[in-house]
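Take a look at the structures listed below.
Where a number appears in this text, it was derived from the coordinates with a stated rule and is not lab data. This one's a predicted model, so the numbers in the text were calculated from it and none came from an experiment. Cβ atoms are built from the backbone, for glycine too; each structure is taken alone.
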Structure I
Amino acid sequence: MLNQCLLKDKKVSCVKMIFEMDKNDALQKIKEDMEADKDLPLVSKPEDVIPGDGNPEAEIVFIGEAGGYHESIQRKPFVGQAGKLLNKLLELINIKREDVYITNMVKTRPPENRDPLPEELLAFGKYLDREIDIIQPKVIVTLGRFSMGKFFPFDFISMAHGKAREVKWKDRWITIVCMYHPAAALRNGEIMRREREDFLKLPEILTKLREKEKTKSDIMKNEVSQMKLL
């Protein structure tokens, strides 16, 4: 079904068609499509792909940069030292790793862990977009400057980190919170302090979004009830 989304003469939106599928199946389809994509840079065999991991119903999606050595072995994002720190930061705010979704801009390991190239970010970007469409998170946390650049290409992370900002994503709004990459926090004590402070803001951000969503839902229910009385 998702293949039909690629046909230009189809008028039904890709997002609508995705909702007709189970989210797990849709995410599995992304993995299979990446493994079969002969045009993806840095991918010479299916095992080179490092797919996203986590809860397809997650309220929060974390987006990192690219895989490293341990990620390439386990085919799972954030399982090295940076991943261990991410787990601890999630524990700090009483959120389980299995309750969030974690992915990367580039879903493989660049040579010698170098920075992703623009053409690599572009090539993998369509698959990240599909993940966001499927999961529809309330909050996206960008980890590092490359994922921040997807939404705020002209910002500096030193100024943008820890701030909750709404971004229009197709037909809906998503709250984006930019943070430092955990690997940077491991190298710098001051960045580690900022990272902890930024993570501690997430529960309040989520609570406010849930309350806003509930208020909007209550208003819609009242309007429906009023219409029935007419």
Structure II
Amino acid sequence: MDETQREPQARRRGRPRGDDGLTRDIILKASVDLALATSVDRVSVRGIAAQLGVSAMAIYNHVAGKAEIERHLLAHLFRTEVQWADPDAAAQGPDILRAVFRNQYRLTLKYPDIFLVFTHHSTMAEVLRFQEEMYEGFRRCGVPPALHRQWARIFGGFVQGSVALHTASLDEAWEEQESAYRHLDTRLYPNLAAARAATPVVPDDLFESELDMLIRSLLLSVESADAEGSPS
């Protein structure tokens, strides 16, 4: 066969060449954009490839797979979205807890399933640091280690409920509902009307108020336990 008539050689299978113009930074930015548009848990190699207009194999030339993308994404979010508590040894326990759970609230508002993804990467340095700061806050409040995880679940449930309330407030029916509460018949519902009138309406303000209340409850439980254990 004539040399000019030879069929082109088939491209070898395997990892593509690194001449696709992609970098880890480009892939990371695309993963953040995709997480914002969908959810952290739905970030995938195929989704990023579709967003960038490249093949999935081109992505695999730079990352091993979804697990590595999730780790890079979480590390980026912790670095850019989290306001870490003051590491100063003089920081008070309640201040540390406020910083920790404000971070959790804001992160979950922006990325609703982020803490589900945490469970896939619970030994990442950033995730461990997040937990360590929370437990340090409990320790400085005087909570015994045996109760740390119980209080962590209580605070975590509170944050999830606050996020759900904030999400509900974005619905068009929210203002109509709030208006109805403001016009309750106080003769029929005196306690409900009084409670609603004394409670912040803005979800973020309500979160801060209830976070302070929960921290005070924690401190009171510590004081009560100390009093019960002190000699008479």
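Data overview
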| read-out | value |
| --- | --- |
| Of the structures I, II, the one that 19 was derived from, the read-out being percent of Cα pairs over 33 Å apart | I |
| Winner on mean count of other Cβ atoms within 10 Å over residues 48-55 once structures I, II are ranked, highest first | I |
| Source structure (of I, II) for helix-only ellipticity at 222 nm (-39500 (n - 2.57) for each DSSP H run of 4 or more, over all residues; to 500), computed value -15500 | I |
| Answer label among I, II for the case where FRET efficiency 1/(1 + (r/R0)^6) of positions 136 and 192 (r between Cβ atoms, R0 = 41 Å, to 0.05), calculated from the coordinates, equals 0.85 | I |
| Among I, II, which structure scores highest (criterion: mean count of other Cβ atoms within 10 Å over residues 144-151) | I |
| For distance in nm of label points 7 Å out along Cα→Cβ at positions 32 and 208 computed as 2.6, the structure of I, II it came from | II |
| Distance in nm of label points 7 Å out along Cα→Cβ at positions 152 and 200 - highest-scoring structure of I, II | II |
